[in-house]
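Q: Listed after this line are the structures, all set down as structure tokens.
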Structure 1
């Protein structure tokens with residue numbers, strides 16, 4: 001039995017910003033009070049992982065290194081710490097970068113999913129006691145967003161963990177730990193897309209395709225995909241776009257001008273899934289006045305977007321979404337169930353399957369636009 005013991009395993013360690021990950025032997029300490037140690041079976045490779053490594057200071061806040069990235073994963077409970085009541089060894093789980101303690105004013109409110117339990121700590125890579133559970137070569141390694149799924153084992157708070165069906169395929173449902181949930185929820189929960197409406201989705205990566213899937217599930221009549229990589233258009237049609245536009249095909253007009261013209265005044269809903277302030281502005285300006293809604297799902301922590309005040313005064317709504325508005329602990333298992341009932345696509349997002357020692361290759365595939373999602377097998 002490994003319970004109570006330090007586990008030695010492999011992890012991809014980011015020693016410093018801008019440098020490729022290195023596969024190292026790490027030590028993962030046993031879980032402390034209200035913590036759970038998980039064997040990670042599969043992890044998706046998300047754009048935010050890439051940004052944290054290569055985009056620090058350009059839209060991402062600085063985080064301490066060395067760091068184990070990865071936050072979109074699924075695994076099995078290996079052992080539980082003291083006072084953990086909701087999990088047992090062998091449970092299939094999805095670790096969560098967004099907690100749900102169930103007790104704070106935000107968890108009690110139907111208006112938000114933004115629980116702040118352990119928040120300040122996990123944002124800087126440590127758990128509740130101010131330390132991480134992963135070490136390498138005698139030094140502490142920080143845990144990205146309190147998760148660190150690019151490690152064969154990790155430890156997370158028991159409020160940042162969703163228990164899922166025992167027959168769920170972990171190499172598919174891992175995607176519900178971030179990208180798919182975020183995009184799908186941006187359309188369904190945050191935008192509240194209505195039947196027969198018109199939508200534009202900016203950026204056709206995993207988050208954008210999930211947003212397209214959400215628009216289709218909501219019954220939107222027109223779903224326009226916008227991306228500068230036309231290789232993504234065929235895949236976008238599988239998810240439900242009614243047409244796709246490459247802004248580079250319209251050199252004399254902004255993309256918002258193209259969309260306003262095409263839809264005779266603008267779309268009802270625009271979903272920004274890139275994380276670029278310029279595209280956020282374009283998304284807002286592509287919506288119709290009177291009732292247009294723009295939801296920002298793309299991630300940026302330090303940049304500002306430009307909003308012409310009149311665009312808001314004329315009745316538009318601009319809102320952001322974090323993890324698609326889902327209350328993580330309670331909603332992720334429901335999303336897993338929807339996938340198992342064929343109400344939600346996951347397999348179609350997965351373009352590549354690699355091993356942990358190919359994680360840098362997964363980053364290259366992501367950056368070049370060749371992959372939608374790469375799933376990494378940890379064992």
Structure 2
């Protein structure tokens with residue numbers, strides 16, 4: 001006999017692109033389409049979204065589109081939703097400026113917390129949330145989706161198998177050209193380019209780089225960054241020009257525990273000449289690999305060619321052809337959905353879960369120190385965080 005365990009999840013900010021596509025449609029609704037999350041002991045976890053936000057018409061349109069009960073699955077009153085004992089989890093994918101206050105309310109109401117990053121606009125606020133959640137005894141998790149990408153899962157397989165030997169360096173390239181919004185519509189919201197609204201590529205991407213580096217290669221021990229705004233004038237969703245006050249590119253060097261060095265370029269003002277929008281090259285004493293969102297290619301020490309520098313002759317080797325594709329060796333699910341499933345198991349079954357609000361605070365810390373490093377023109381240590 002199957003036991004259906006319904007978990008009601010207040011989803012705040014689900015009318016936004018990420019909240020809607022990845023968290024509602026491709027995660028929770030996808031789990032429902034599969035009949036719920038079967039945890040293997042006769043129990044099926046059934047996520048029940050409650051859509052929360054300010055635009056009631058947009059929320060009702062989403063509920064109607066996906067067959068959710070508008071009487072119980074739509075609300076513009078966050079306080080009322082948090083006061084409902086039937087709601088188990090609060091999820092936040094709002095803009096960063098609104099997130100900290102809402103999460104604090106949800107913790108005070110005794111809800112388990114699952115949230116996008118960054119968790120707050122500053123380290124003090126991010127740590128305060130982590131401490132508040134620990135004191136309240138609620139479960140809490142932060143989205144760290146890139147760990148679940150097929151390319152990085154293949155990279156982790158190489159790491160776990162000892163393929164690299166001693167890891168020497170990590171080089172990351174992320175970004176693409178975001179149109180200014182005048183002659184072509186921008187593919188990112190305008191608030192991303194206004195620091196007063198919580199925008200900027202450092203606060204957006206450095207939290208990602210923190211958990212990728214921390215999880216795969218070692219804790220970040222120092223950061224040296226150069227941050228800039230390459231495109232100072234953009235046009236918003238209504239076609240009005242505005243000054244871009246937030247950074248749109250960051251060039252960072254990170255020292256990792258264990259001695260490896262990571263260099264990661266992040267830019268919304270770069271044209272892509274890569275196989276994927278983000279790629280990491282890892283070089284070790286025994287081998288190297290290049291991992292993107294989906295693919296991973298490797299070159300072992302024994303198969304490494306011996307190029308000779310000669311600028312007077314054209315290259316006779318096709319260097320990309322000298323790498324071997326790392327096989328899938330399995331089926332990869334949507335990364336956001338995979339992490340949602342782990343968090344739901346954590347809430348219902350009390351299974352271990354490490355990507356919590358303290359991990360989220362480390363991402364905020366790295367972004368804060370990256371901006372400070374650029375402003376001060378020096379390398380800064382990254383102290384280890386504790387509650």
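Q: Compare distance in nm of label points 7 Å out along Cα→Cβ at positions 33 and 201 across structures 1, 2 and report the one with the greatest value.
A: Largest value of distance in nm of label points 7 Å out along Cα→Cβ at positions 33 and 201: 1.
Q: Right, here's the next one. Using the calculated result 22.4 for Kirkwood radius over Cα pairs in Å, pick out the matching structure from 1, 2.
A: The correct label is 2.
Q: helix-only ellipticity at 222 nm (-39500 (n - 2.57) for each DSSP H run of 4 or more, over all residues; to 500) computed as -9000: which structure among 1, 2?
A: That value comes from structure 2.
Q: While we're here: If we compute distance in nm of label points 7 Å out along Cα→Cβ at positions 73 and 313 for structures 1, 2, which one ends up with the highest value?
A: Structure 2 gives the largest value of distance in nm of label points 7 Å out along Cα→Cβ at positions 73 and 313 among 1, 2.
Q: Can you spot which of 1, 2 the value 0.35 was calculated from, given it is FRET efficiency 1/(1 + (r/R0)^6) of positions 137 and 161 (r between Cβ atoms, R0 = 35 Å, to 0.05)?
A: 2
Bear in mind that the values in this text are calculations on the coordinates, not laboratory data. Because the structure is predicted, anything quoted here is derived from the model rather than measured. Cβ atoms are built from the backbone, for glycine too; each structure is taken alone.
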